[in-house]
Structure 1
């Protein structure tokens with residue numbers, strides 16, 4: 001019984017944290033009802049995954065890391081280079097991303113088409129990866145014209161990864177051919 005109470009208390013605290021961040025960013029209280037995305041819990045365990053393509057430290061869940069390394073290595077054997085642009089992001093980091101974009105003059109509506117609000121990003125789970133390749137600028141839809149994207153569409157599922165925001169998706173997030181989430185395990 002105590003375990004359930006702690007779980008409920010943790011969920012309540014997380015929901016309060018999300019509501020506070022949304023309020024500070026000007027995100028509507030009914031955001032969760034209009035986006036078609038579930039609230040994403042942060043992982044119980046993260047592991048260091050080396051640097052991203054810019055040399056920043058990466059973290060992801062242990063299962064995601066194992067699947068990523070296997071996928072990346074198989075792609076390399078097939079002559080395809082895959083890099084990680086980003087992986088785990090805390091809800092506070094997600095709020096900072098949105099704050100920086102607001103401070104640069106972008107509208108909240110525009111930002112929320114490409115960035116989920118804190119609490120709703122798959123990056124919070126430690127299972128989502130933004131993937132790039134040397135012959136395409138990162139985080140651009142032109143990624144879908146690369147050999148790397150073709151390789152991912154043909155092989156990522158074998159490693160437990162799925163494209164989260166395909167073209168024509170009904171979610172609030174626009175098409176992101178670079179955003180893949182580990183769903184196995």
Structure 2
């Protein structure tokens with residue numbers, strides 16, 4: 001394999017949430033050759049409303065956010081990541097798939113997310129190695145920004161499910177396991193008021 005070949009975009013033609021998407025990725029981004037198993041599992045068990053206002057935390061090249069944008073046709077999806085290359089690819093993929101209701105921008109957690117954004121859904125494929133402290137900050141910030149009745153839905157490796165259950169219960173006062181697979185768990189909490 002030549003360097004010239006390695007520099008070319010990787011192209012993923014996929015169906016997520018019954019919607020066809022063409023996504024470009026590159027080496028150095030998470031799961032560049034295919035949609036990872038955790039993201040697929042989350043999308044299989046996620047209910048999206050047509051008018052949801054969504055934040056995809058740690059969007060990578062955009063598989064979660066863009067699949068959701070296809071379903072939230074009257075809503076909006078904001079995708080954030082701390083990697084400029086991920087943002088570049090997520091925005092290019094939004095354009096490639098004609099998703100004017102989706103945009104990506106740099107943010108470390110909620111640091112650059114508009115405080116007035118009326119969030120009804122927060123999603124994330126949580127990376128196992130960022131540390132529990134980051135998750136605690138993220139969950140607290142999500143709770144503060146979410147509308148009453150809004151949901152947070154995350155996918156984690158199974159080893160983190162106990163921590164997520166405790167954290168969601170502490171911050172949101174509730175926790176629901178949507179699905180546990182062989183390697184991943186989908187967890188949800190609701191902002192009650």
Structure 3
């Protein structure tokens with residue numbers, strides 16, 4: 001197996017312990033530049049990112065975190081709010097010119113939400129692999145009050161939080177020992 005592929009896909013773990021090394025803003029921009037090229041349905045691209053680097057920004061999210069996540073966010077160089085724009089379809093005429101796909105979503109809130117959630121999650125996966133490709137580590141987290149975070153960071157917008165992701169340069173022990181994974185035959189079939 002190629003060493004880069006192994007490093008990005010096999011050797012990564014959910015990381016809880018980070019060095020104090022600063023993650024430069026240029027790296028954060030490069031993460032997005034890599035992420036944006038991943039495929040989404042109708043090129044809908046609902047992912048929205050808020051990078052919390054300063055102590056002031058981390059203090060704003062702290063009241064809405066589960067107690068066990070407070071230290072993780074405080075100690076990570078960057079905590080990213082992975083969000084989704086539930087009104088992504090307003091940009092479809094610009095982002096998807098092959099046809100008028102906006103009509104599928106503008107009167108169907110349930111479909112728009114499901115599409116935003118599914119595709120922002122997909123883009124978040126691309127984002128986390130971009131983190132690994134650039135030599136950083138990631139620790140995705142649930143365990144926060146989504147509505148309160150949305151009110152704090154996305155008030156009066158159509159953006160909603162999906163999950164949080166701490167990023168930085170991991171130090172050993174990065175996280176828990178690697179857990180088991182299913183074999184192909186346990187979860188897949190070829191028909």
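Consider the structures 1, 2, 3: one of them gives 2.1 for distance in nm of label points 7 Å out along Cα→Cβ at positions 19 and 99 as calculated from the coordinates. Say which. Attributed to the structure labelled 1. Matching task: 50, 49, 32 is the computed value of Cα extents along the principal axes in Å. Pick the structure from 1, 2, 3. Source structure: 3. Taking distance in nm of label points 7 Å out along Cα→Cβ at positions 11 and 131 as the criterion, the top structure among 1, 2, 3 is 2, with the largest value.
Across the set 1, 2, 3, relative contact order in percent (Cα under 8 Å, 6 or more apart) reaches its highest value in structure 3.
Each reported figure results from applying straightforward, stated rules to the coordinates on display, with no laboratory input. Worth saying up front: this structure is predicted, and the values here are computed from it rather than measured. Cβ atoms are built from the backbone, for glycine too; each structure is taken alone.
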